[in-house]
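Listed after this line are the structures, all set down as structure tokens.
None of the figures in this text is laboratory data; all of them are computed from the coordinates on show. Predicted model only: the values in this text are computed from it and were never measured. Cβ atoms are built from the backbone, for glycine too; each structure is taken alone.
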Structure I
Amino acid sequence: MAAPALGSWPLRICLALAGSVLSSVQLAVLLARHYPWGGGLERLYAGVFLGLGFLVTVLLWSLLAPDRKRVVYRSSVWLLLFTPWLLWDGAWA
């Protein structure tokens, strides 16, 4: 159990980590599958490095939220954005 002095921070950190990691993995998979330029290795590098940068950015943005509700919103809104694109099989490609 967390110390009382920490308040809701352990929960906020877990929520921010879960949402940002899942979102960055989705972005990495999207870039590796649908990145328009280069061969497979360039798409893999783009997915890994841009996904890592996205992870750090979303995690920081989520942890700077003033309350838990906004932490959940900031970290998981990207899941709602990337999931339809991930399910799309590239019909126009």
Structure II
Amino acid sequence: MGIELSDVLDELIELQEATDEAHAELTRLQEELGDAAQWTDEQHVTWRDAWEDAREPWWLLDTALDHYAETIGLDRDELEATVQKTAGHVPLPDED
């Protein structure tokens, strides 16, 4: 019995949501810290740590998309678009 999209969609959506949360946290932090040219050493360390923390969910999602696209036999970009749509992403006009 092969793996079907329905078998992995929940996992991929959870990974997408974790990635979205990490991105939102980086955006919030960047707005809080302001112009990077004015950051203190401590602020640079805070940013670097947040960036490192955000890389893990991004990497996990990217790896899972590659793996499941190959396993299921779907185009990776189509799988990613399905996950993003299901997770509530609204495509930009040029992404249609």
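For the reader, a short list of remarks on this structure follows.
- Relative contact order in percent (Cα under 8 Å, 6 or more apart) derived as 37 - corresponding label from I, II: I
- Structure from which 12.1 was derived, mean count of other Cβ atoms within 10 Å over residues 24-31, options I, II: II
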